[in-house]
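Next come the structures, one after another.
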Structure P
Amino acid sequence: MQYNPHDYQKYVIEYIEKHPVSAVFLDMGLGKTSITLTAINNLLFDYFAVRKVLVIAPLRVAKNTWSTEINKWDHLNDLKYSIVVGTPAERKNALKADADIYIINRENIPWLTEYMGAAFDFDMVLIDELSSFKNFQAKRFKALMKVRPRVKRIVGLTGTPSSNGLMDLFAEFKLLDMGERLGRFIGQYRNTYFMPDKRNGQVIFSYKPLPGAEDMIYRKISDITISMKAADHLKMPKLVTSDYEVTLSEKEQRKYKELKDNMVLQLSDDEITAANAASLSNKLCQMANGAIYDDDKAVIHVHDRKLDALEDIIESMNGKPVLVAYWFKHDYDRIADRLKTLSIPFEKLDTPGSIEKWNNGKIPVALIHPASAGHGLNLQDGGSALVWFGLTWSLELYQQTNARLYRQGQNSDTVVIMHIAAKGTIDEQILKALKKKDSTQSALIDAVKAEIGGTVK
């Protein structure tokens with residue numbers, strides 16, 4: 001297929017070519033894979049600026065998306081690639097292959113740097129989903145930092161650079177410029193741009209940006225960063241979001257409160273930290289959805305309000321395909337049981353075959369887990385309605401899942417995203433945080449405190 005880039009794509013291609021270090025923040029659907037491959041192709045064969053390229057991506061994207069994109073476009077025919085995934089033996093053989101681009105999943109970066117050692121000779125590295133390197137303590141980050149000085153060119157791609165707040169940017173940009181702009185040490189970064197937020201005595205649980213810090217950070221990184229929104233450059237469908245509120249009965253509310261109170265009692269008078277806030281939030285989310293795991297992993301039924309709402313929504317769609325996002329395994333099991341009872345055909349979207357069936361319009365109801373609905377997955381051909389049965393704190397997963405339908409190429413003029421939310425539960429706090437684009441640790445802790453009647457400072 002002939003590649004005819006849009007003007008904005010030409011701009012980004014040239015930007016990558018001219019900047020040895022670049023952060024490319026592109027919305028889903030803007031074609032970042034074809035853009036970066038074109039730039040790599042030019043750098044390899046037109047400018048002779050690089051010789052050997054390493055692409056780091058999520059596993060499924062590493063296995064399928066990049067190779068598919070290379071094979072798709074005529075101008076990339078000369079690019080030779082090798083996919084470095086699988087067993088250690090398969091990975092070693094892939095590294096021995098004669099190729100221009102070596103594509104590896106991010107989990108294998110520690111293995112790669114250890115295996116290659118001093119022989120690590122990639123002069124260009126491209127990170128597909130830079131946000132997956134936001135933890136400066138992670139093994140993948142430390143491993144890549146060890147070899148970073150040997151890399152002449154590096155590109156960081158993502159649509160969600162700071163899904164959990166500005167603190168994420170430290171590690172991402174240290175990997176890109178080795179600390180030149182935001183500092184080499186996290187302590188230095190915190191002291192410069194943040195102040196303590198949630199704390200208990202001397203123990204600080206979270207930080208918040210100082211006044212004006214956001215603008216200061218953006219100015220610091222602006223010379224190597226380009227950012228584009230899909231709505232500014234593409235003909236996007238209209239996006240309609242709505243909340244389908246369900247109300248628990250008095251008996252169900254008592255059950256919710258009882259289980260909630262029993263869990264809180266275990267915390268005694270201790271301060272709510274990120275760790276126990278996440279645990280408590282997890283349990284409260286389960287209860288809001290209608291069931292909860294006990295200590296023995298048995299499922300305790302709480303209510304069917306969300307299942308009833310989902311049934312109503314599916315019926316109101318009058319046969320139009322519906323994509324349903326669930327979070328917990330018992331959510332999936334309960335939804336599946338309800339759909340079987342209603343004799344409504346459904347499938348879980350977790351294989352290439354099921355995804356193809358959905359896109360061909362052969363699945364009326366598809367169930368998907370947000371963690372598997374990420375980068376490189378196109379579902380826009382199969383439908384235009386997404387229902388969130390259970391919500392997630394992760395702004396990145398939330399946006400990525402929505403973008404499976406709300407993207408360029410969507411056949412419908414309108415994409416509908418519905419959230420089924422249980423009134424008087426933690427659902428309300430999660431929705432508020434997502435709508436504020438503030439899905440942070442602080443928001444989670446505040447929500448848990450609010451749920452248990454604590455004081456939020």
Structure Q
Amino acid sequence: MRILKLIILVFVLGIPSKTSAQEIYNADYSFTIEGLPAGENMRLAYYLGDKQYIKQEATSKEGGLVTFQMDTVHIGLYMLVFPDNNYFEFVAKEPKIVMKTMKDDVIGGMQVVTSEENKQLFEYLKFNNQTQIEFKKIEEDTSLDDFRKLAKQDEIGTQRQAKRTEIIMKYPKSFVAQLIKSSIEYEAKEAPAGLSAEEIDAFRFYDYRKHYFDNIDFSTGDLLYSPVYHPKLMAYMDQLTLQQPDSLIAAVDYVLDKSSLNDEYFKYTLITLLNKYAKAKMICHDEVYLHMIDKYYLKGKAVWMDEEGLSRLRVSADNLRNNLCGRLAVNFELPDVNGANQSLYAQSADWTILAFMKIDCIPCEKTLEELSKMDDAVMPSNKVVTIYKQADQAVWKGVLMSKTKSNWVNLMNSNNGLNELRDYNVQSYPTLYLLDKEKRIVLKRVSASQIIEYLSSLN
């Protein structure tokens with residue numbers, strides 16, 4: 001058995017999509033586990049994406065009998081979880097399942113009385129276990145040289161591949177076949193003759209990427225209820241896609257198009273990717289988030305969303321539109337310490353650091369100290385422009401005299417002359433931007449050290 005790291009005792013939130021994942025009605029599952037004492041609290045759990053949820057709990061009876069009766073069950077891979085969080089997996093695809101096994105050897109001792117799907121699953125698991133034993137024996141056999149060991153281990157690999165193919169061909173409609181097929185990695189084609197080593201690598205990479213989801217059946221939502229789909233989706237976005245907004249947007253559209261064959265897949269994929277890029281740690285990736293809101297949520301494709309939820313997303317999107325990387329920063333005029341209005345666009349500089357600040361803000365003070373330490377090599381013809389929320393004039397000037405340099409431009413956002421949230425998405429202080437000579441946004445919502453590192457790299 002394996003140990004379940006985390007079981008989350010919560011319900012899945014969200015409004016159902018227009019069609020549900022495949023379900024079984026009036027499910028009756030019975031497990032007899034030799035060596036399991038009576039009175040043990042057993043839990044039936046299921047996967048959804050990258051999480052596990054409790055479906056039902058039951059107390060074991062004499063003889064190790066554990067039973068569950070449920071009105072509905074999603075088709076997928078389930079877990080029977082012991083009190084110590086050890087567990088074993090089985091397939092839920094039939095209304096009645098009867099299984100017998102031993103607590104200390106679940107797979108080896110498994111007898112599937114009623115369930116064709118689980119007969120297939122445990123046939124495969126027992127075969128895998130046996131080949132693993134054989135593989136280890138070969139590894140530990142001192143009478144074999146490395147060449148012979150490798151040859152014998154390759155034979156086992158061939159046997160495993162043949163077994164997978166056998167089950168997929170014999171039971172093409174089964175969930176077990178889906179599960180096994182999804183674990184098979186696509187073998188990239190051989191590159192055409194005459195290419196350089198670099199071109200061969202590129203050809204094989206893009207061929208692999210193109211066929212990455214070939215073994216996922218998007219016509220049903222069954223694999224959502226397994227540990228398969230979520231890591232595969234994340235790997236495609238994080239490892240097989242260039243981490244630039246244009247490439248990520250194209251990848252988002254691609255996987256959402258593939259997942260649109262099934263409402264449940266589409267819903268999960270869209271929500272997962274929206275949350276991912278709403279919290280993106282990479283600079284300037286909020287363009288991906290904005291794209292998804294505009295193209296899918298505000299175009300009515302997220303049919304499960306209510307108007308209140310859509311309204312929140314609309315506001316969130318509007319706060320990003322004016323401050324995407326690569327766009328001209330919104331111009332403004334604000335008073336300086338002498339009461340004279342200063343325009344952003346009037347500031348002549350190769351680079352402009354915009355620092356949105358607030359009085360009595362310790363992180364703001366630390367940021368000012370860090371920026372003030374920039375030497376002339378980093379800031380030869382550059383400017384720091386601070387924008388403070390309205391505060392007492394004397395207090396403000398005192399902060400400027402002690403924390404800033406004389407050549408900085410220090411402005412007061414008096415009477416909200418600048419809409420910081422709408423134009424610069426300022427939600428906390430400090431918030432820093434780096435603008436180029438034309439006042440285009442190069443970096444946003446970054447630390448002082450990140451700006452200094454970037455400018456230093458240019459010299």
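Computed from the coordinates by the stated procedures, all read-outs in this text should not be read as laboratory data. Keep in mind that this is a model prediction, so the values were computed, not measured. Cβ atoms are built from the backbone, for glycine too; each structure is taken alone.
0.95 is what came out when FRET efficiency 1/(1 + (r/R0)^6) of positions 237 and 397 (r between Cβ atoms, R0 = 35 Å, to 0.05) was calculated for one structure; which of P, Q is it?
P
Compare relative contact order in percent (Cα under 8 Å, 6 or more apart) across structures P, Q and report the one with the greatest value.
If we compare relative contact order in percent (Cα under 8 Å, 6 or more apart) over P, Q, the biggest value is for P.
With Rg/Rh (Cα atoms, Kirkwood Rh), for residues 189-260 alone computed per structure, which member of P, Q shows the largest figure?
Top value of Rg/Rh (Cα atoms, Kirkwood Rh), for residues 189-260 alone goes to structure P.
Comparing distance in nm of label points 7 Å out along Cα→Cβ at positions 293 and 341 across P, Q, which is largest?
Largest calculated value belongs to Q.
Identify the structure, out of P, Q, from whose coordinates FRET efficiency 1/(1 + (r/R0)^6) of positions 85 and 389 (r between Cβ atoms, R0 = 35 Å, to 0.05) was calculated to give 0.10.
Q
Quick check on the output: 31, 9, 6 is semi-axes √(5λ) of the Cα gyration tensor in Å, for residues 133-180 alone, derived from one of P, Q. Which one produced it?
Q
I have 23.4, 71 for Rg and Dmax of the Cα atoms in Å, calculated from one of the structures P, Q. Which structure is it?
That value comes from structure P.
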